[in-house]
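K.L.:
Listed next: structures, encoded as structure tokens.
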Structure P
Amino acid sequence: MKWLKIVGRGLALILIAAVSYLWLAPPELLRVASNYSAKMVCSNVFIAGRDAGEVLAVDVQAPGHPLLGYVSVDVSESEGTVEARLFGFVATATARYRTGLGCTNVHEARLSGASLPARAALPDALWPAGNTVALSQNPEMLAALTDAALLGEGARAVVVVQNGRIIGEAYGDGFGADTPLLGWSMAKTVTAGIIGTLIQSGDMDLSDTLESSYPAWAEDARADITVADMLGMASGLTWNEGYGNVSDVTKMLYLRGDMSGFAATQVSEAAPETVFNYSSGTTTMLARVWQDRVGEGALGYPGDALFGPLGMTSAIMETDARDTFVGSSYIYATARDWARYGQFLLQGGVWDGVQILPEGFTDWMVEPVASSEGAYAKGQLWFEPPGEVPPFEDAVWLRGHDGQAVGIFPSHDLVIVRMGLTPSRVGYSPVPLAQALIAAIEG
């Protein structure tokens, strides 16, 4: 059966060629999967102190893509690295931890040796000056904070702040007041706040254009785009924010070492302020802009200008391989520290009697973006809460992927933080939780 041998050899050669191709030039989808996995495990192990196996089995699998079930990881505590690969050998990806800067996917270039020192511990004082809390024993509120339906699938932390004090908390199994949690796109609102501090110091203005950071923009329609246009997601630039496959946002986050540089290649498809297009690339580009304005010492600036004054000792902003903060997506902080930021905005950008943001800036932040049809506010905040529910009273929201939310309720002097691993397909909204808590507190 000579022909069988020939066919067998042919099939073997095809298999060898296919395996070699996957090893030498894995498709982008495989590389997105492995880099995403390495990054998630790295950050959760080295920032949050969680078990790598649990993160791989729970957090990495949350998107539900079948490829993610074939990812394996190797963690090196001594090197501060996580390697991930598919099928045991394909699309190897590495994420590396640096003190104070979290984890970064390593691509074609070495990471810098930059790091940041830990922030000083807070005094033994009542929150927010310290981390001591005096929780209410209101039975209706306690009932709401133990209602699984109100907390939602995958809830990890809820913090309730009224009149500037934490009055209620709830934590999922394995999580607590000291666990840093990923805010995903809630980072966008923090980036808006960082820009606000530079406006306060006179180093930036909402009317500034961006060609100093992106020189190619000076040659075309992008020359007219301002910081305000970018903050309002109304720049007119093209962008695909779709998750789950290869898109602009997944390319930026998982396939590019210079994320802002990649995002800046997007072309203009409409005049500024005419079209609303939610874009993580937009906010990451803004991170590069403010870092360029600060210059030397930019990596330490968020801590000096914002996190330090607010007592957000747990907050870590992660960077890309160029040391640009991924201001759209990657901030880890405890739920209590996310609550500090929400309370800071509720107080008009004032903290401990100091005007950190320009007077009136938070009022501008909550003005509607005209092209968003009532959904979005100018300071990277949402009027629309997570889930398929209408806006609630005068609330505005920091919103993040997989169920992260900080609700700010000015008419009730209330901030509610809800963190978890709750994919959008679940359809969860924190509004019923907020309604139950408000009824309990004020009823």
Structure Q
Amino acid sequence: MRTGLRIAKWLLALGIFVIAAAIGWVYVSPPQLFRVASGYSAKIVCSNAFIAARDPEQVLEVDVQAPGHPLLKFVTVSVDRDRKVVSAGLFFGLIGKRMAVARDGFGCTTVPDGKLDAVVPVPAAEAVPPQGEGLWPEGRTVQPSQDPELAAVLDDKTLTGPDMRAVVVMQNGRIIAEHYGQGFSAETPLLGWSMTKSVNALITGTLVKSGKLSLDQTGLLPEWKGDGRAAIKLSDLLAMSSGLEFNEDYGNVTDVTRMLFLEPDMAGFAAAKPLVHDVGQKYYYSSGTSVILSRIWQNAAGTEALSYPKRALFDPIGMTSAVLEPDARGTFVGSSYLYATARDWARLGLLILRKGVWNGQEILPAGYADWMHELAPASKGAYGKGQVWLWGPEGDTPVGQDPDVDFDLPDDTFWFEGHDGQSIAIVPSKDLVVVRMGLTPFKLHYKPQRLLEAVAKVL
């Protein structure tokens, strides 16, 4: 009997030791998935708190935990408003702790290595030019259409989709209708996710116009010198046909989640990937490609790289709400991190419709706006040459099949798309832009094509 009790005590002590050791190991060296979860939470909460002035706990619950990985349910966040630092970690904030820091005018930056002192400084935030009282886009006044059919379309939740945050319809250069979800307004900056890629291509175009870059340019990065990557053209990157290895799968620790939440130098991480296909011959959608593009155009912009997007694109077209966020080493995350109001997202569509000219000022080189939505040959009909989609979001359409086939859409429609239900449909033949912002993951199978179809029929 005593022997049995002694063995039971030893087993209990051993169990406690093993559990304590496991907790200690996870605390000292948390699994990568834990660190990704914490980094993602810190970044999303930070940006929404300091750019959009939203409640951090609500953002954690609604934007992070509700639609995300089950592990995110165990994340807690803390906000230090004096230092403008948001920290996040699992299990009472103790495990896998990560942080993001806010800087005026530049949103939030993830700090995966925890070295706040190593985060590249940014210029002082410039004053936002005031908008006048004139009619949008010259001013901030909007005169919506009185068409009851159009109003009915925007009031139809089956068309605007679950968790819609903003819809803006612009035609002939004017906003003719808009609708906002509860808690959001025309003044709320909203994350575009991968719609940022299309904006990245626009910024690249401004440097093509200035002669500092060319679409046929090769030898784009010093670290590619001497190997096959030196043959990659700027146009190959823009068309997602570089041939570089990159895993864009979400939901676990892959290249894209590692880059966004574990790497302080995102461009360096992506640029180090090897060639796995012939340059220009294989289409593969890659956020790493877009961050590499950011590094390239920032190199071309030189010492004013961090202020360049505002000076070359945002200010000239009146995008006063735009905040493009950099990584910890000062490279803009041109794959994912642009915040702007829905009205300002509409300005980007209008710029393309106006062939890159705004109020008589040439923002883009002649022909570039049209070139962006020419077919990228390797994409088999899906993608344009300048980081835009020729197909709308897939929803539940099988991969490789045109998701627009079941909708009566104008043939010249093309799209900016983000992975949580953000989209801009641009229809040159109707001089039409339809912006739809939300928090609607692809797994909900929502298709904004249905909204565009309804709007186009009314107009």
Structure R
Amino acid sequence: MKSFITILSKKRALLALIAIFIFSSCQKELKPDPAATALNDIAAANSDKNEHGHLKQTNTYSSEVVFKWIDMQLRLMRTSAPFVGGLPVSRIFGYTGIALYESVVHGMPAYQGLSGQLNQFPEMPKTYPGLAYHWPSNANAVLAAMTRNFFPATSAANKASVDSLEGALNDEYKSSVNLDEIQRSVDFGKSVAQLVFNWSKTDGADHANDFYSVPTGVGLWVPTPPAFAAPFGPYWKNNRPMVTGSLDGITVPPPPSYSTDPSSDFYKMVKDVYDVSQTLTPEQLATGFYYRDNPGYGGGHYLSILKLVLQQEHATLDISALAYAKVGIAIVDAGIGCWKVKYIYNQLRPITSIQNVLGYTTWAPKFATPNFPDYISGHATLAGTVAVMLTSMFGDNYHLTNNTYSFLGMPDQHYTSFYDMADQIGKSRVYAGIHYSISCTEGNKMGQQVAKNILNKLKFLKD
């Protein structure tokens, strides 16, 4: 019996040696990629260092990093000299939102990036499979970089605040996250920011205020007091839209033709603004001043509103990034569409027509009229597009208190839906005496159409 076991053992040993020889030969023929082997080793080591040994998704983190950087950008809009407000802020909103989304979307398994969807948008960098990323660090890096890119001329004190915020958040993350993971995340965020900012520089905005000969003729827009400034952004209409086809199929009816006949639609349109100005309630007057936005955040008011909604929702980082991108993209394209209409019709502002057509030569709006044609209202257009985007994410019948300007002592504004908010924002321009009602209602409609086009064309969710 013992001899049989001895013989069997020797046979097993021989078979094992043969198997080892064959396996080794196969391994030599496969010639594994050294880079892939090294990447797998790093991934395995990284996995060992991570708590629970798995990769966390974007939705496991709060949006605190987003809220802090929104506050920082709003501060820079308000305190930079010259004042950073009006339509240009839409570009900051849009490009920052896209960069944020692209920096964290790889931690959102159901979602996809926007390369190949946005107009001339470059291919974005990819994360390394199996390697952990700390998504708040990604967001911190990309938001810090985009803020520096878009506010290069802000004060030294503001620049120091930007550095301080980025550093404070990094220090906070380092107390609980592997340093290699943080550095990898920071590097990724910076690379996304650079690509998105480079893309932004090719959209044509730097030619928006090239020399422009103001059309002249009866009933056409003329510079308004007190500054009688040249028109802003006559070529903004030529900027590259973020979404190809976002303005397709949109029709805006022409405004009433100029007339001094009291029975004409034009005369009635002008008289309506005058009549409203004579019967303003304290609440209407407060609403008019609320959306003046100077002092304040200019076009950044919509960024503040986005933050208020996200805070009310206790939104996680993935939802904040998605909403930031959606609303920002829509605002950019709605602004381009609005400016196309403005410089097609070159409609007179109420101050000109009330003084010259109605004959109330001393009449004035509640604050200075912006320096571009009336029809359609920019504020109403952006409000309409924001309403559609926010409703698509958070639903209708949404109660919101806008306390953006509490720091200025202004009374809060209350809404029962995002469409209610857009309607009130449009009316605020009539209360202030700087727009006709039709400019606001048609602007609102156009903004909604732009947003709906974008929702039909962009696919954030994977198929």
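The numbers here are math on the coordinates, done by the rules we state, and not lab data. The structure displayed is predicted, hence computed values, not measured ones. Cβ atoms are built from the backbone, for glycine too; each structure is taken alone.
K.L.:
Of the structures labelled P, Q, R, one was used to calculate Rg and Dmax of the Cα atoms in Å, giving 22.7, 89. Name it.
P.N.:
P
K.L.:
Using mean count of other Cβ atoms within 10 Å over residues 251-258 for the comparison, can you identify which of P, Q, R gives the largest number?
P.N.:
Comparing P, Q, R, the top value of mean count of other Cβ atoms within 10 Å over residues 251-258 belongs to P.
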